[in-house]
Structure P
Amino acid sequence: MKQLNINTAVKTKRPERIIQFGEGNFLRAFVDWIISNMNEKTDFNSSVVVVQPIEKGMIDALNSQDCLYHVNLQGLDNGKTVNSYRMIDVISRALNPYHDFKAFMSLAEQPEMRFVISNTTEAGIAFDSSCKLDDAPASSYPGKLTQLLYHRFKFFNGDPTKGLIIFPCELIFLNGHKLKDTIYQYIELWNLGNDFKEWFEKSCGVYATLVDRIVPGFPKKDIDKIKEELGYDDNMVVRGEAFHLWVIEAPQSVAEEFPADKAGLNVLFVPSEEPYHERKVTLLNGPHTVLSPVAYLSGVDIVRDACQHEVIGKYIHRVMFDELMETLNLPMDELKQFAENVLERFNNPFVDHQVTSIMLNSFPKYATRDLPGLKVYLQRKSCLPEGLVLGLAAIIVYYKGGKRQDGTDIIPNDAPEIMQLLTDLWSKGSVEELVKGVLGAVSIWNEDLNNIPGLHNRVVYYINNIMEHGMLETVKGLVAGN
């Protein structure tokens, strides 16, 4: 078996045009995979310099392989099973600014640099007032980025053609807006002046993005077999699902510079990221949240098996296509295509996604993922979405604990105060009081859901049905229209 490096594999040398903050699994299986496709299928011709955003990380392992590695994609694509490998050669080098600050800052002096891409975890885009301009480097990611931008501004004497296009990929809504606001905070804290502020505003672009690809990461269980198949001793293999989506809130001029769409990739440049964020939360996360307790209490443990179940599968389809989809505002053909993609992802034959792993913090998840749709559906249709109501009832029953019919333990997991609330309410022995207390928990919902017309009575109805006939029989009644 060969070592993986430039002596054993072909690595094309390309201009360094992208600075990437983050060397983790997601960026390597998503962004760098996208850039690899762009280099192959368009004239993008760019390489990436990886910057390790924290002092300890994986760049030594990456550099030991000359920044070469494979991405293994698995899943379904238009009904066809995918299990592919692609060698990624787009990273020219990886550096640690904590060990070589000079090399980090010199990136700002390279005239061809044009893009900054990051994924520094949800907590990475944060303002730290203890950061100083002369820190080597600033501790926060926005602090490091501001140092880099300011050095570039000074080195090129404010040349407006030397601005950078910045794509944050952190998993927070409107990540670009937050990053831009944080940079402004550093400009003010460090007194960097109006000339730099104006250059940043006019010459640089910070654009919100939405990223979507499940990346399990290093396939430890299968790595020996994978290495044998590849013929390389690759210790940086990263596994991801076949599906990918990158929504970028930016004008067409940015799309022309970053021609991912021309490479046939699922990368959308749009005026607003918000409806796509809402679509993902509603049609992917929303069904996940309610299918999990319904499936588990019906004796089904895996998401894929739930989708393929004769009864639970119909319930999932109803919630997605007949209820939640009706609450969104994008074109219906787009929504249907996205929902079909979601179902393919749920049916991934390579991933045994336990429904119990989704059940953590179910009440807060329902509040953000399903409750908005329930309200919009009621407003538009003048009736409640019964599938979503059943999902809420199922969560309440799941949080009772105990055992399901086959003797398997039911072990709910949530914030201590929520767990105590449910324990106290179930101990009352009255389903009416139980439901009144759950719906009235303003600490969970930020409102009293007893004020939603008909909701209390329907949740009581479903809980009584579940307790008397079991979850599966209750779902059968719903999908049959009873």
Structure Q
Amino acid sequence: MPAEHTFRIVIVGGGTAGWMSAAALARFAPPGYTITLVESDAIGTVGVGEATIPGIRHFNEALDIDEAEFLRATKGSFKLGIEFAGWRSEGHSYMHAFGTIGRQLGVLPFRHFWARGRALGLAKDLAYYSANEIAARAGRMHTKAAGPGIAEVPYAYHFDAGLYAQFLRTYAEARGVTRIEGTIAGATRTDQGDIAAVQLGDERSVAGDFFIDCSGFRGLLIEQELKTGYEDWSHWLPCNRAVAVPCDPSGNFTPYTRATARTAGWQWRIPLQHRIGNGHVFCSDYISEDEATATLLANLDGEPLAEPRSIPFVSGRRKVLWNRNVLAIGLSGGFLEPLESTSIHLIQSAITRLLTVFPRLPIDPRVVAGFNARAAEEFEGIRDFLVLHYWANQRHGEPFWDRMRGLDLGETLRQRIGEFEAANQIQPRLDELFTEVAWLQVLTGQGLIPRSWNPIADRYPKADLAAFLDSAEQAAIETVRPMPRHMDFLARLCAKPSAEVAA
């Protein structure tokens, strides 16, 4: 686009979604584009999304953000996976750890040799072959900053989402983003029906060519103006409220998130440097908000640091994320409960997808259709993965969990479960967020064990199979052995400039 033709991008709303969008656009927008963000300090944000998945590292690296600086600014800690406590049954625990489990042998992934070894009494629980889970349970962590000679494991972060938004605001404004303080009172439309400008409460007007709606559940542009519509997924994910509260840190910054099943939902625990984030996600058909709050407060590591905050929601997504010249990013585009820490990922993936089809005038409807199709597939894939956790429970005698076992699963998820139980086959869609290993950990963690395996695994004599499984376990142990304690490594990383960490 020639520099004399300015393309005006207006972001409506701040918070994590708004400032992630502004920062990425500030970093990558070509000449001739202007970026304006409109937000009001008087309007709060949900701001409880504190746990992430490894893709957030790619986002920060693309913006050339220094990891140590980021962790200091956001009071962050490291995350190696998610522990699910009580999801199969009370007292049982398993982990969806990042990274690999075992290693491939020949043409087959590890799970086929593990399944055969399990049937022969040779294989241990999958956790023994996961370096990430061994490190997480032992409270150990490191990155490449720890120095040479130590293998790096996949990881993500826990951080204060409000502080992350502030951090990115500083980043974006330093690179030319204009912030306007104000509340949105409405919008004007072009003759073709696109948004021409947003109107502020003090009668100011902010005109634009392309608008990014980061206004949260309200969806000020995508829904209130354009009437896009919402797909309600409460049938599959009936939890409809959360109550959240931070508490004093216990001093044990475990390098993993914990999701603990409760009578009518589940509770999250996310350890940061300055606090532990806690929340109780529940279905109001089975428990009152007062009861849910009491359960949450009775299961904290320390004293609460604020009053519990209620967050009502409806799981689902907008029928399309991109409608006319408006793109919904974050809660304005949809919400899936934070069971697998996907909220910030969905912000990031929408931004990344936008960058690959950077808008220009005129906006091609074929590009918009392709964008929306891929976004819908991503939402639906995550939905199915979350539903699996609920459906495959063995918490008998609890009305909420009994209901979840009776769900009418969609065809895609039903087929996937059937393939796994029959033959240990896991075939994610192209570009699906969750890997074969992620599905394997949740399927087996919830008690679904394959009845068979690829017969190629039978080519290996029993003694060779045993030696292979032992070597996979030892490799995981040796990966973790040189790791420092998570708390010690985090303190060292945050205390020194990055150039000195590896010294």
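Annotations
- Ranking P, Q by distance in nm of label points 7 Å out along Cα→Cβ at positions 42 and 314, the structure that comes out highest: P
- The greatest value of distance in nm of label points 7 Å out along Cα→Cβ at positions 298 and 370 among structures P, Q is that of Q.
- Among P, Q, structure where helix-only ellipticity at 222 nm (-39500 (n - 2.57) for each DSSP H run of 4 or more, over all residues; to 500) as derived comes to -10500: Q
- Value 73, 56, 40, calculated as Cα extents along the principal axes in Å, assigned to which of P, Q: P
- Parent structure of the calculated result 13, given that relative contact order in percent (Cα under 8 Å, 6 or more apart) is the read-out and P, Q the choices: P
Here, each number is a calculation from the coordinates, and none is a lab measurement. Keep in mind that what you see is a predicted model, and the values were worked out from it rather than measured. Cβ atoms are built from the backbone, for glycine too; each structure is taken alone.
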